[in-house]
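Next up, some structures in structure tokens.
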Structure 1
Amino acid sequence: MAEYAAAMEGDKAEIGKKQTLQGSIAALIASYYRSAEYSGMADSTKRAVRNILERFRAEHGDKRVAHLEKRHIQKIMAGKATTPDAANRLLRLLRTLIAHAIDLGWRRDDPTASVKKLRHRTEGFTTWEEEHIDAFLAHHGAGSRAHLAFSLLLHTGPRRGDVVRMGRQHVRAGVLSIVQQKTGQEVSIPVHPHLRAALDALPKDNLTFIMSERGKPMTPEGFTNWFRKIVEAVVDDDGKRLLPDGLSPHGLRKATCRRLAEAGCSAHEIMAISGYQTLAEVTRYTVAANRVYLAERAVAALEQQEARTKTVKPAP
């Protein structure tokens, strides 16, 4: 009760400090949670980082930071060889932790510096293709929650943490404007006619566009779990699933960027819709663009240029 009272009064002492060994991995992680770098992260990023670090603390929290060597990290990475993405995410966070330890004076060197990431080729989240989109919309008709959620994702390209916050307060004069939770970037997107029809049919007193079955706003995690179920519900008359595994809300964000790329939008136009802040991010998310379609556009543009300039062709 004394520690609780001190905390309520603004005491900065770490709760449970007496149970944490000074100089240990657990103490380093606790110190990192109080750092400006961690405090400046978006809430969704904090949750992801904390999930990884807490699992690492549970396994190695009592070990001393000063005793951590390259061979230890390599052994940890080898133990996660079957999940290379998770191993590489952990390695990035270990490098961050060691940098924090060096700032604190707990170490002078970085044992993670020469540790290599596990090789793993991946395209990330599966991009929704047009046949997937058509199958979903044919199954979940207009007026359903599933159709509404899908329309918001497809026509505005948000992350799941943003789509669950969207409501009428974000729409003014036919433009949906929202500050992205992860990056703090404000995006303003004209409402697509198909999306406008879905929004106009909603009750005017909803706190957010997407509500749970109990009539409450949804959490990002709850939204993802529900979305997975409505994707699995897309079946034919024999009950056979029509959509492949791995289609997610973030895959629709990639599909939005793909569609914009196929429509001939520039990288900066795609950034204006998606909220991405670097060209590298836009490039990564538009690699799924239909290359044949884009090649046809390129050849057509070349033919038009040749016709305008009356290019003289050489004799046979």
Structure 2
Amino acid sequence: MPRTSRGGIEGQGDMRVVRATALGGPEVLEPAELPDPVAGPGEVVVKVAYSDTLFVETQIRAGAPGFPVEPPYVPGGGIAGTVLATGDGVDPSWSGRRVVTTLGWSGGYAEQAVAAATGLVPVPGGLGLREAAALVHDSATAMALTDAVAAREGETVLILGATGGMGVLLVQLVRATGARVLAGVRGERKLRLAAELGADPVDVSRPDWPRQVSEATAGAGADAVLDGVGGAIGRAAFEVTADGGRFSAHGTPAGGFAGVAPEEARRRGIDLFGITDVQFDRPTRNRWTALGLRAAAEGRIRPIIGQTFPLARAADAHAAIEARTVVGKTLLEV
């Protein structure tokens, strides 16, 4: 939750936020007002323009164990905006600069947010704050995953969840290597978007979808799989991964990470990656995020922002994410 009384520059009034008043469904997200936050030593206050939303935030709100939040709390772990104030020990030249940053698990669904100065990443010229917010989490993870699986020209890569906020970036990054992309999605809107991005759509709502992958690869299987879905779909994707290939199990929306035993992967010579491979320390995340923002500013990747909700309608944003009706990134406009 934003701090309101520790060091730095005093707040001047009340700001609008959205709070989770309890653990439960989207309806627990309610607009509220809190005192303006204060920048403590090593911190800044950011005037938030857009807040990122993630599927995991809906899980935290619903009561998933293991996260350091307790209601009432202000959700939101990634923001784009302008630095309003700096605390003790922070270079004052940050004031007025456009930045993105991650906050952990709370504090972003607000007009202002306190952030550690060490986590600020400048937004390059030519890139809007809206687009930057769509990249604050996903570009770093997408670029690191693409680097890890090392797709090469002539290979076939299966991407599950290919039309989500990170999935669309993965499609673009993998295609830039010269590899062919099979995009595992469901629903006509997502199938069309996958095709527009240059991928070959695979409808994972069909029971025979693994056979489509086998046929597309002449029975060899996908050279690499980027599984952003998990559950039974992720497990089925492992079955159609080529022996000697690479498999990244980093997604959970279908009910947990794909159940792949490390010994089974070793037996088939498959290099196995997981969520721990994309959990970075602060300097590493900053580096990947800066690379992603630069790639977007230069036109090498393009975030797809499928829907934007005003801050007060954060509950509607969460409901849409949980209903699987969204494509691309979902943002809150502050």
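Quick notes on this structure:
- helix-only ellipticity at 222 nm (-39500 (n - 2.57) for each DSSP H run of 4 or more, over all residues; to 500) from the coordinates reads -8500; which among 1, 2: 2
- Between structures 1, 2, the greatest calculated value of mean count of other Cβ atoms within 10 Å over residues 173-180 is seen in 2.
- Identity of the structure behind 1.28 (criterion: Cα Rg over 2.2 N^0.38 Å, calculated), options 1, 2: 1
- Computed 31, 28, 22 for Cα extents along the principal axes in Å, for residues 181-228 alone - originating structure among 1, 2: 1
Quick note: the coordinates plus some simple rules give every number you see, no bench work behind them. Remember, predicted model here, so these are calculated numbers, not experimental data. Cβ atoms are built from the backbone, for glycine too; each structure is taken alone.
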